[in-house]
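Read through the structures below before going on.
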Structure 1
Amino acid sequence: MRPAVGSLPLLLLFILVTACATPLSTEQPPARHVILISIDGLRPEFYLDSGYPAPILRKLAASGARAQTVEPVFPSNTNPSHATILTGLRPNRHGIIFNVRFEPDGTRGGWYEDASELRAPSLWMWARTAGLRTASLNWPTTHFAQIDLLVTGGDYPANEAGLAKLAQATTTGLFALARVTPSVAALKDDVTWDALMAATAAGLVRRAQPHLLLLHLDQTDHFQHQHGRDADEVKRAVGRVDGHLASILEAVSEAGLSSRTAVVVTGDHGFSNIRQEVFPNYLLARAGLRGCPKPGATWRATAHVAGGSAAVFVNPRGDARATQAAESALRAAGAGRYAIVPRVELDALGAMEGAAFALDAVSGYAMGDACNRGLSRPASGGQHGYLPSRAEMATGFVAAGAGVRAGVTLPAMRLIDVAPTVARLLGLPARPADGRILTEVLQ
């Protein structure tokens, strides 16, 4: 379904990458087509360090623009970050403030999945308003989105029921148009799912030629969670994803779109290795501020866990005594495991709407939701969700092709800068955003 990383001749790779750098006439939008690819858990070293098997990503970076570090949002998690990528806004403004919702009864709700939960217009809305064709594959929070060609992100178990669920979440005729046939085997895991989505993206580029194509690839996140930042499994995942980039660039070339297409690759967060998991709800339950295992009808404070951080909510919202009691209970026993992030700092980050304050785990620790496992226990693998000021949370950005200036290295940028920049590439009107247009990377 896709060529292996090493299967494309070097001459073809050179043609694919350098052709994408050809500018358009100034009478047209800088790029008539933009392919925006999110690599979940993308870290800058994937393209800055030759030890990672990413020759295609490095060639794109060399032929266009790249960032040495990209600041995520808080919490540095998948759904808030992907909403930021598409809106240029911080979570408190676009409304996707966690991966999963915090419910009024103090419990964890479902994932933010429906596009209606976005409180602000996004890139695909801007593009459709301008009469452009849109496509989105596996992008978070796109259920029921008004996108021309859509495969919503979700959990599709590897069985016939999973295939049926996938069909319901896909624009009718999309896979036939892409000449891709989903199978139970394609739903087996993140590796096979990424391959299906990449093959579908390449097929849509060849036959539908959307002006804006969104693609989210999962597996680099999965293997960093399982094995930590630097495992061989992570490097192999990077290599497979790089092969997917090659297949999409090949489709751009075969469709005759190289001189009119910009390819933008970004991520949502970095990763930190962990060795311990800490459970703030154990302390809140022990202090009598919530029940266990559920908060209960009379809960006064509970921690809503977001990987490397947690939002502490009090009931009723804004109750000063409950806030003080929760902070006292958590500060007394949690020293050396996490830091308290006050509400004023959350406001500056545009984060964790409604929380009294937050907790940010120290290096080596992650947050756990349980209230009945003691204060901490050994853990392994990798985690994200920490404050964006944490260097290991940095994600990446590479852009090349039509409208992108060659040879630009940005020392630093922010995830909120992606949407305004992509909008400018497509010639879309400026929209209110927390980020800025990266004019230094544009022709």
Structure 2
Amino acid sequence: MGKFFGTDGFRGRAGEVLTAEQAFAAGRFLGYHFGAAQSKKCRAVIGKDTRRSSYMLEYALASGLAASGADAYMMHVATTPAVAYAARAHGFDVGIAISASHNPFEDNGIKLMNSAGEKLEDGVLDLLERYLALPPDGRTLPAAEGGGVGGIIDYVAGRNEYAAHLISLVPVSFSGCRVGLDCANGAAYNIARRVFVALGAKVFAVGCRPDGLNINRGCGSTRPGRLARLVRLRGLDIGFAFDGDGDRCICVDERGEVVDGDGILYVLACSLANGSLGSGGIVATVMSNSGLISSLGERGVPVAVCGVGDRAVYECMRTRGAMLGGEQSGHVILGKIENTGDGIVTALHVMTAMLRGRTTLSSLLSGLKLLPQRSVSVPVKDGARATAPDVDAAIARAGKLLEGRGRLLVRPSGTESVVRIMAESDDGALCDEVCSLVARAVAGEGVCAE
């Protein structure tokens, strides 16, 4: 990871870590690199989530692009997958999504995609990193003049086209289905409900009243409790919760039980196994429950395990020729349709599997046998706390407790200032014990003596 761009773009506190000046500079670089440096005009497409700071960063980026001679097409509030789709479908040189995903509203981010809708290549990011690291008076890219200045173009039509694309993916009617949606007061709020209603569902929605400050607040894929209550209260058939930029999906079954990305991968792998899954099996990450791997193994579906992050999942899928991959957090990639996670696409496929099977989500999950697993995120100022001596000692002690009975993962987050701890075992109480042990050490509270 570089100084600015980590595992999922440039992310940090808006106005402090990520400023309008940096966004303008990024626009200047991207407009030049994909335009004048190649003796052509760059075409960039930009979408944003509903954070108040997204508007500031959107106009700063567009101004930087135009100042370098690029045309900036503004999708306005649109999910990250919508930007990826537009970049891929219309050959934009670069796609830009302004969002900090599931982070609180104070944070924001810039995610960059190439013309295939994939995450931008590391080589280009390295050049951009070097440019942003220069002092402002050292950034000497040539500016466009006169008729060479780029245009800023309203492109809400791109968002509408994306919604039509989503509808076209579904081969069945949702008529008669009662569906709950939690759009996290984020970028999916003006797309998801529209798509489900167009397909015939009766929709009950929460998290669809963004005010610039309430994105992910008590709602969305990281806090699905509100949606679970709605499903139970209204007797709904299913519920789907998205994150701030719409690339994650977490489900709630008809009983109000939360189904994470592992459950989603199981349902989709089983539904695709009859022809669309291919010989590459599926891809999961080290955070996935070992029960997912063994349950799918019983059905003859191989599971490859990779590092954390949707970029790692996608690269492993490409290497293996897999058509399905994802993360426990709800990032799911369906390879025949997309090359990035798309929460709405995931939801549509889960609905389709349920309707084709004429059954419930809980029934589709009946063959999935998960091990007890506990996860804790400890706020830190320095990610190095994941490898401090006292933390190493706690991890060693936890390893002895888990020996032969489970596993432990400790890693700094690539998107937030936290260290993530996950324990898995055949004993839930043991998971709690080792998570607590390591969490105390990461928080700097020491490790209990033997």
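One of 1, 2 was used to compute percent of Cα pairs over 17 Å apart, for residues 322-393 alone, and the result was 50. Which label is that? Provide the component values of the computation, followed by the final result.
Numbers: 1: 50; 2: 66.
Derived from the structure labelled 1.
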Here distance in nm of label points 7 Å out along Cα→Cβ at positions 146 and 426 has been calculated and equals 7.9, so which of 1, 2 was it run on?
2
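Among 1, 2, considering only relative contact order in percent (Cα under 8 Å, 6 or more apart), which has the greatest calculated value? List each step's numbers first, then the result.
Values: 1: 30; 2: 12.
Ranking 1, 2 on relative contact order in percent (Cα under 8 Å, 6 or more apart), first place is 1.
Taking mean count of other Cβ atoms within 10 Å over residues 82-89 from the coordinates of each of 1, 2, which one would give 28.5?
This value belongs to structure 1.
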Which structure, out of 1, 2, was FRET efficiency 1/(1 + (r/R0)^6) of positions 66 and 362 (r between Cβ atoms, R0 = 35 Å, to 0.05) derived from, given a value of 0.70?
1
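Any read-out appearing in this document is the output of simple, stated calculations on the displayed coordinates, not a laboratory observation. Keep in mind that this is a model prediction, so the values were computed, not measured. Cβ atoms are built from the backbone, for glycine too; each structure is taken alone.
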